[in-house]
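The next part holds the structures, each set out as structure tokens.
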Structure I
Amino acid sequence: MIDNKITIKGDPVVDIQRGAIGHRATWTGLTYTKAREAGKAEEAEKIIREAIAETGKIQGTEIKSECKNPESVTCFAETFLSENVVKTFEIEFKNKTEDRVDIEFHHCPLLKAWQDLEFDDSTCEKLCDMAMDGDRNIAKAMGFEFHLGDTIAKGCKTCQVSFFKKDK
């Protein structure tokens with residue numbers, strides 16, 4: 001069972017950001033489920049993943065250009081994960097060095113949107129993995145590796161995400 005709790009409530013900026021992220025997730029989720037109903041799940045997944053991956057590459061390139069030291073994973077994390085993003089996803093930094101950042105997300109507004117649409121757990125898990133193609137390609141654009149461990153969509157307590165330099 002998925003437990004996607006919210007502990008940060010009543011912050012107007014966070015609420016707006018969660019709403020916008022949820023709206024984007026609703027579009028993606030409904031696009032996928034409508035295609036699946038039409039017997040085109042594989043085609044839809046391929047197209048959605050390609051679009052999300054391209055978005056990640058674009059965003060990663062923008063983040064890299066904004067980083068004072070794009071070789072530093074710490075600098076990347078501080079540029080990518082603004083205070084509002086940290087609060088929106090209720091992110092906890094487990095480790096932050098020049099070579100590696102390990103974070104845990106305690107809430108996911110994308111998943112919340114899919115839950116609000118009453119998607120089953122396996123659909124939520126599939127959509128989550130598709131959405132993570134953005135983060136995978138942000139890391140790639142930065143020249144970093146990416147690891148996705150546990151996810152809330154799989155029924156785990158948190159989403160465990162790592163960005164790191166090769167061989168670190």
Structure II
Amino acid sequence: MDRNTQKGFTLIELIITVVILGILVALAAPSMFEILERRKLKGAAESFQVDLMFAKTEAIKRNTPVRIQFKFDTVDPSQWCYGIKVNAACDCLTANSCEVDGVEKVVNRSDYGNNVLITGNAVGFAGGIVSFTPLRGQTIAGNATFSLADGAEIKVSTNIRGRTTICSNSGLGMEGC
């Protein structure tokens with residue numbers, strides 16, 4: 001055996017390996033960003049669906065109407081929020097206006113990153129209000145569409161019986177609309 005045989009990597013082999021890894025990471029970064037944005041979109045839509053079910057349940061439990069009310073900033077309509085309140089209107093742009101049992105129930109665009117959009121035109125509820133009645137949680141049918149700038153959309157709908165559904169034609173692992 002030759003005692004002068006070296007084991008391990010040369011400096012050139014190490015540099016080439018690091019360069020190749022750097023290229024692979026640079027190629028993966030944009031798709032990772034897209035995956036994260038789509039997860040935020042899905043999270044916002046699913047959160048709204050859960051809030052619809054919460055409002056319906058509270059209306060039946062309390063035997064009084066419960067509202068979810070959307071608001072859009074007049075200066076920047078892409079800035080949206082919605083709040084939940086028992087038996088009254090609320091303004092999610094005003095602190096402590098939307099409360100249930102003393103707990104503020106407000107969702108803002110910033111909760112899901114500024115790329116998740118919902119505009120006034122995408123809210124198909126009369127006046128941006130979803131009101132569940134105590135009578136079996138009924139409401140007026142409507143929908144809200146959450147979207148990203150790249151065109152990915154998720155639609156959350158409710159029928160007159162208060163049943164909520166969620167769908168997407170954007171390949172987000174959901175039932176198609």
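Comparing I, II, where is FRET efficiency 1/(1 + (r/R0)^6) of positions 115 and 131 (r between Cβ atoms, R0 = 30 Å, to 0.05) highest?
When FRET efficiency 1/(1 + (r/R0)^6) of positions 115 and 131 (r between Cβ atoms, R0 = 30 Å, to 0.05) is calculated for I, II, structure I comes out on top.
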ask   = Which structure, out of I, II, was P(r) over Cα pairs in 5 Å bins from 0, in percent derived from, given a value of 1, 8, 14, 17, 15, 11, 7, 4, 3, 3, 3, 3, 3, 2, 2, 1, 1, 0?
value = II
note = Across I, II, mean count of other Cβ atoms within 10 Å over residues 19-26 reaches its greatest value in structure I
request  = Using relative contact order in percent (Cα under 8 Å, 6 or more apart), single out the structure from I, II with the greatest value.
outcome  = I
query = I, II: which one has mean count of other Cβ atoms within 10 Å over residues 27-34, as calculated, at 10.1?
reply = II
query = With helix-only ellipticity at 222 nm (-39500 (n - 2.57) for each DSSP H run of 4 or more, over all residues; to 500) derived from the coordinates and found to be -19000, which of I, II does the value describe?
reply = I
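Bear in mind these aren't lab numbers, they're just calculated from the coordinates by the rules spelled out. Nothing here was measured: the structure is a model prediction, and the numbers come from that model. Cβ atoms are built from the backbone, for glycine too; each structure is taken alone.
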